[in-house]
Structure P
Amino acid sequence: MPLYEIRCEAQHDTEVNIPLAQADDPVACPECGTAARRRISSPRIGRGNDPRARLIESTQATAHQPGVVDAIPASGNRRPTPVSRDPRHAKLPRP
């Protein structure tokens, strides 16, 4: 059943589920009971279980609600910095 946005004459915005066959019928506002009209809005399309979609959704979620770190990450997961034995690399400037 599609989800439609409606707005009544009193400017109440609401989302309602209406069967597709009844989409053109008049709708009463759930808040005040006056006649409401459907609004043009973006479709509510699910992204499914795609890993890329999950990454996008988690990135968007952390933009507004970042994860809180409560401990310093373990140092055992770090790889040692590789050391080059090439004599040409010894002449390069060090950071």
Structure Q
Amino acid sequence: MSEFLQECYVAAGHTDAASRALVRMKAMAVESTEDGHPAHLVRSILVPGDETWFLLWEADSADTVRNVARRAGVACDRITEALDLPPLFQGSA
């Protein structure tokens, strides 16, 4: 599986809505996996000051992540493949 970064807009003051959406997306990811399209949410980061929400997924494709979000009723601005850098590049600057 590959990793994908999902970027969503979250209006200021709507962190509760994002929390509810997160629960729905996790449930849809389970359904997607059961349907043969694996999806696993690795991490979710909400940046309220930027009104941005980032979700890191392991999935078989960007379309799988897009379908999970759609089925959960979550509009997302962008889904792109993400690459994990080897430990060699993660040292201190």
Structure R
Amino acid sequence: MIAHHVLFWLKADTTIEQKAAFLKALKTLENIEVVKTFHVGTPAAIERAVVDTTYTFSLILFFEDMAAHDVYQVHPLHKAFLDEFKIYFGKVVIYDAD
């Protein structure tokens, strides 16, 4: 099992409408057939010194194996998301774990 966790910090000038479109597009990634488990969210209202709440959106995907992860990376839905929305990225951090 591969966990793929992506944290997005959108640029400060991203509008509410652009954030809504970004979130809607993120949710389409659940339709990629190799995705086993899917979660998209925003920082939880938790105040603890060790919790980072500075990001805009969190995307967590689980894949059966690295081959499935690799299919996801080149999938047309994933590529379309990147092509349209990477202009809003201020910062992206990815954690992959097996």
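Readers should treat all values here as calculations from the given coordinates under stated rules, not as data from a laboratory. Fair warning: this is a prediction, and the values are worked out from it, not measured in the lab. Cβ atoms are built from the backbone, for glycine too; each structure is taken alone.
Suppose P(r) over Cα pairs in 10 Å bins from 0, in percent works out to 17, 48, 26, 9, 0; of P, Q, R, which structure was it derived from?
Computing P(r) over Cα pairs in 10 Å bins from 0, in percent on every structure in P, Q, R gives 17, 48, 26, 9, 0 only for Q.
If distance in nm of label points 7 Å out along Cα→Cβ at positions 16 and 80 is computed to be 2.8, which of P, Q, R is the source?
Considering all the candidates, the number was obtained from R.
Looking just at distance in nm of label points 7 Å out along Cα→Cβ at positions 24 and 40, which of the labels P, Q, R belongs to the structure with the highest value?
Q
Assuming 20 is relative contact order in percent (Cα under 8 Å, 6 or more apart) as calculated from a single structure, say which of P, Q, R it is.
P
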